[in-house]
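None of the figures in this text is laboratory data; all of them are computed from the coordinates on show. Not measured: the values here are computed from a predicted model. Cβ atoms are built from the backbone, for glycine too; each structure is taken alone.
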Structure P
Amino acid sequence: MKSTAKNVSQKLISSHLFSGKMQQGEEIALKIDQTLTQDATGTLVMLEFEAMGLPRVKTELSAQYVDHNLLQTDFKNPDDHLFLRSVCKKFGVWFSGPGNGVSHPVHMERFGMPGKTLLGSDSHTCAAGSLGMLAIGAGGIEVAQAMAGEPFYMRMPKILGVRLTGKLPKWVSAKDVILEMLRRRDVNGGVGKIIEYCGPGLKHLTAMDRHVIANMGAELGATATVFPSDFQVKRFLEAQGRAKAWRELKADKYAEYAEYDEINLSELEPLIACPSSPGNVVPVSKVAGREIYQAMVGSSANPGLRDFAMAAMIVSDRQVHERVSFDINPTSRQVLANLTKRGYLGKLIQAGARIHQSGCNGCIGMGQAPATGRISLRTVPRNFPGRSGTKEDQVYLCSPETAAASALTGEITDPRTLEMEYPPFREPRNPRLKTLTLVAPAKSNGKARLEKGPNIKPLPKFKALPDKLEGPVLLKTGDNISTDEILPAGTRVLPFRSNIPEISKFVFAQIDENYSKRALKHRKSGSFVVGGENYGQGSSREHAAIAPRYLGLKAVVAKSFARIHRQNLVNFGVLPLIFQDPDDWQKIKINDKLQISGLRKALKHDAAIEMKNLTKKQSYTLQHAMTRRQRETVLAGGLINVMKNKKE
């Protein structure tokens, strides 16, 4: 007899199941309680929601944060911020303005609730799983649909149970737990899975420790990361003045998982991800002694008061190395206020730290770029090539302990080798609150109007998929190409997030700076890109799909795709196709002319697709692995067209 016992992930899914069966690989639809958007992706989301013609969001709560692009070097960013504020006022969305802090920890502190679902237009939305939420990153247009009251569709994931035992040793922290997972499983080890942590070791991990681990589940490619809601979550919500938001949520006694892993926390040591992948993890001791230029503490991956306090206590009454830029990015105004109240900020300043405004900053390549060829240690979640803003960067990912220790010595340093006692820290029961300037939704939109600056352009219109695709291969990539490489962020690019024609000029610029010019020549006829394994890992930014589509990209043929980017391609009418024989990848070269005929019939009948290489006189069999709903979306030319067709 099949057990009726459920794990936490199954409880969250079953309580929000709109349609479908909870069988691995089957498409399911989920009711979404909350949504999260940030400014780098939110402007498109809000333009998409506006296009739906609804007077107000239909979720329990929607929140818009300005945290990614805070630099005001000209009118573009301030104009976008005003647009987002006006959208929130008109459509009933909470607004968190510049300087309040990074979306994920702020949402966790102010709005996160155990047992709820959260969909966000940021891949690190999964951080809210630390509170016992089902929190998923998705493309912006899917978030706009959720705001309109529509369900979110995905394939039922496999649930991986990770049993934690023991207790973290001194000088080892939560960042080392998720780096250990990445060491074991690499950047695609969580694809198609929800990672659920369980076991007796959980009692030693605070809610903010869990945030660190859940946040970087995105680097594993996981659909979501889930923790139970227990006394640690209760303690956190009480400290935030939100005790009524807590409810217990734990796995049933005999709950099972499709896959198991186990980590003995007591056996972990300080770890570090070497350039240029979060999965390139080794012990800090193995790379100790390498000279560094920068050490940075902050970001959504290490956002808690503890992370900054630990760094402050390590450098207290000392001076950072004269060669090192020691960058501190407080993750929220609340964290900054508490660092000040408890004297930690003074310790950092006296040690030589550079204090930056509360936001994503260097994590997304918005300032704080390292010098050419020099090593930067960062507590951020990603170190993809060039993401820092320096093309040939050398970014390592590590814990606050390792970053602070290395800032003192001027070289990568195992913090256990410092001649000092491990600093004690306990989360305060009464942190300073009410420091944020969150703007609550108006009860009615009244006469609210949208404020659109000259850089905000209408969404491009795309035609339905033709029956025949023919065009050149304009780019061929290797494995694990990230959305940062497809369409980078940074100070030059992000200001055009509301202007697709302009931002499209940067598509694939880090790989081939002439790609956009070459693609424009084939914009009407169409073109192809050929990719390797895990194509499109990383950020959820849908710009990495809509901008190539604007340039005429009709299909990406790869060995496999990252979940969010694959769906984003579908959402904008770009075919995501998979080699049936991965060895066929080797046979295709740049500028080969490819052709696919009878495409609409093949998709309607869920048949394999034959692709001809007209240059080499070869043919390859392709699969699409799309659900019926996804096939209908691609055939229509994207999700916006599907929505328009429904109205008609």
Structure Q
Amino acid sequence: MGLTLAQKIIKEHLISGEMTPGSEIALKIDQTLTQDATGTMAYLEFEAIGTERVKTELSVAYIDHNTLQSGFENADDHTYIRTVAAKYGIRFSRPGNGICHQVHLERFGIPGKTLIGSDSHTPTGGGLGMLAFGAGGMDVAVAMGGGAYYIKMPKMIKVVLTGKLSPWVSAKDVSLELLRILSVKGGVGSVVEWGGEGVKTLSVPERATITNMGTEIGATTSIFPSDEITRVFLASQGREEDFKPLCSDPDAAYDRIINIDLSSLEPLAACPHSPDNVKKVSELENVKIDQVCIGSCTNSSLRDLLGVAAVLKNKKIAPEVSLSVSPGSKQVLTMLSDCGALSDILASGARLLECACGPCIGMGFSPGSGGVSIRTFNRNFEGRSGTRDAQVYLVSPEVAAASALTGHITDPRTLGERPEISLPDAYRIDDSAVIMPLDPEAAKSAQVLRGPNIKPFPTTRPLEDSIDAVLTLKVGDNITTDHIMPAGAKILPYRSNIPKMADFCFGVCDQSFPERAKAAGSTFIVGGSNYGQGSSREHAALVPLYLGVRAVIAKSFARIHAANLINAGIIPLTFADPADYDRLEQDDRLRLEDVFASLESGSFALVDATRGIRVKLCGAFTDRQKKMLLAGGLLPYTKGE
């Protein structure tokens, strides 16, 4: 039996483990990336490990999240990251150079290589045929130090594409269609491989949009074959030597096959407040809008923005609409300017934002009170925009541009014939905003600069055989990392200051949680299904660690967050019977008994002293994860403490 494309790359990078779905495997990592919202903590962790220099083929530190500098905190973090990158052999992408995933796709991604990044949308690299994973910063730190990246061997899903997209239908609609089919948890534990004749009709930027959005179905990663389309893209970036043809074997076996006819799709939108709440745009045309945001790592390529410029050319946006455009990279912005497309965008009344994540993470351009915002982004979780009562819809650039003109959600097919755009044979290459690290000899005497907002990694403690704690918070299904540790312009500057960030933990759900957790000393949290979906931000585990959370008990977990909890020394446990979720109440006093023996058996006993009941829990951990939990997390485990 042949191998899938993902299985081939896994086999080539396998350090240990068996390629049996569900079993733990260790992978050699070729490349890493960080961004500044997660990077400061990742590099603090790397320094704590004690390695003198990164051991990957390539590591890049991007500044693209915390770019608003209303105080000293973000600027200090950028200085820390720049100096730590120079000392330890990491390339530094300066603020303004662009969003990590867009720039990495343009300048550094290589088919067949493995990549992990401290950002959940790192699978964008799968559009180039990379095996790219989102991970917690601690996992990235270990990989930079030469350690393996551990995951459970995923199942394989194949999406077979036939036909060709109709005019005004885009790659974003393909992503939304898969979300409609699978939901936000339908890809958990699986790699999604895209194949079929329809793949040949999609450019690399379109493929990258699709692999980027694969994160929203909970997939381990997503990947396209590396083919002639890939070669042409790499050649246009002056990197044809990086091309390598890659595809699955004809007789490869998949756990599930999904068929999508591209020609049958029409413009779609994800309605508030979940990426899988998908409806046809034609059914939403009575929805009045206040704001349009075009950009993010999902839809900020030159292809996307040339299409937007063509729609807006010689037209004005509706007077009641505010439109922002965020190019994904300096390369994209420069080329838009060179060809005149930027002038067409600005003449329409749009506001140009810098080449950064910006509104996608609530970093500026938040909607007004109760506002309706349509965005070309990948997430529309409640409050993520920075406005708690905003109604956010996710759409394609074509729908966004058309709607900006009319003032309501608009099917772009009503605009008539779609304007033609052409992509260049060669992109403008200028890597001057990527600062190379010092040579090893000079690095020895280099100083790493730390501002006063940068605080140490929170203290971990070895696991105890019996844990008594208060159930300080009970939440429902699909709790995201934005619920646990919100983003936004007011909070993100404190990403390197865990004690300060603790004040905002679970603020979307219960603003009293931090104080109650501190008062309790030791805390349990209970959640529903798909707990921890969304971002890879390890702060959603590190801040609870600081607040005394000892275990999280849920019906099910998102992959990256469960790994981050273990990395932080917090036990993620699931209900043996999901109905027992209803038996536990907030403020109950709970006790986990015989924890050491339970780690071995996988069966845990939870005693609710308040109600006089016992609840069976499950925790299937690998030998390595057991050792990590016993040590108090990945950092003390790696250091051998």
Point to revise | distance in nm of label points 7 Å out along Cα→Cβ at positions 100 and 164 - highest-scoring structure of P, Q | key: Q
Study note, to complete from the structure: Structures P, Q compared on distance in nm of label points 7 Å out along Cα→Cβ at positions 28 and 468: the greatest is Q
Practice item. Given a value of 60, 42, 26 for Cα extents along the principal axes in Å, for residues 428-507 alone, point me to the structure among P, Q it was derived from. Key: P
